1. Given 0 as the derived value for helix-only ellipticity at 222 nm (-39500 (n - 2.57) for each DSSP H run of 4 or more, over all residues; to 500), which of the supplied structures 1, 2 does it correspond to?
2. One of 1, 2 was used to compute distance in nm of label points 7 Å out along Cα→Cβ at positions 135 and 167, and the answer was 1.0. Which one was it?
3. Can you spot which of 1, 2 the value 1.5 was calculated from, given it is distance in nm of label points 7 Å out along Cα→Cβ at positions 15 and 103?
4. Taking Cα Rg over 2.2 N^0.38 Å as the criterion, which structure among 1, 2 has the greatest value?
5. For relative contact order in percent (Cα under 8 Å, 6 or more apart), which structure out of 1, 2 has the highest calculated value?
Structure 1
Amino acid sequence: MSNEFPGWHGTTIIGVKKGGKVVIAGDGQVSLGQTVIKGSARKVRRISPGGYDVVAGFAGSTADAFTLLERLEAKLEATPGQLQRASVELAKDWRTDKYLQKLEAMLIVTDGNELYVITGAGDVLEPEHSVAAIGSGGNYALAAARGMMDSDRDAEEIARAAMAIAADICVYTNGNLTVESISK
């Protein structure tokens, strides 16, 4: 039997871009090992540096994610209206700064035009097929959403249905959703 701390597990965040609208949805479950600690966490946030709306969802350590969101907000204030540039600057800092390197989280961000996944490996990824998903149930949600992209469903309907599928499969994901949308 391992004496290691079991660690925080799981979440599912999805971003869907369709029909001039981008939706980011996240579940509310926080688990410690095999125990659900909280079922109503809010892992999708809207930030508005300088009146410029951005929606971000995070998977991983909450404190680490909040640190990254604060850094992203500062980057957006320095480069107003330039989500890609701010995301690249954040990813560079995250990869090279000794303090930030220890942070364990991933972000999905959008300004309504662009959709990116930002990682601690220095990646700023624009997803193929206008769908991105991260977290323990991310692959389930991604596959489900990709299967619905050619349907008549809008971005929010796809995100909600994909999250429901992920919640049915991943024990670290629940159906208590936070959903934020943004259009440009």
Structure 2
Amino acid sequence: MSDYFAHPTAVIDEGCTIGNGSKIWHFSHIMPNCTLGEKCNIGQNVVISPEVVLGSNVKVQNNVSIYTGVICEDDVFLGPSMVFTNVTNPRSAVNRKEQYAKTIVGKGASIGANATIVCGHNIGEYAFIGAGAVVTKHVPDFALLVGNPARQIGWMSEYGHRLEFNREGIAICEESNQTYELKEGLVKRIK
């Protein structure tokens, strides 16, 4: 049996798996067959639709909607009132439940307040999506995106700092001193 906290106003439907140390706050609804890893924090008024998967240490701020088809890997941050979609062409009178598109949010990624992630577009590891951005394409690891539609304006470190690359394509995070390499349009951390 898992040891987690759920506020009395939270609703947790049948078939959910919730990891040790997770917290589910006021008026949130965890729908059937969801999986939440250890030490997740689900803020107030959050809706997690059926079969959504959250890794460990995922932080979901207030008023977030996570729809069927979404998978968030470990250490993901979802800012206040951000939303995922799961159908590209919704119509009230047309049932498209069999057409839900998958969206994977990579380990350590952050998505800012009021951002929208259009379904079927994966967010890379440690990517950083600015507040209010509307993501309409795949996002590379460590990428920094802003705007509507979202456009890439730079790169971020695992610690959430903007990376400035020298002529050799090397950058050092100001907080962690980790080294990163920009090569052929992609960033990776050098161990």
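The numbers here are math on the coordinates, done by the rules we state, and not lab data. Quick caveat, the model's predicted, so the values are computed rather than measured. Cβ atoms are built from the backbone, for glycine too; each structure is taken alone.
1. It traces back to 2.
2. Of the options listed, only 1 reproduces it.
3. Label of the source structure: 1.
4. 2
5. Largest value of relative contact order in percent (Cα under 8 Å, 6 or more apart): 1.
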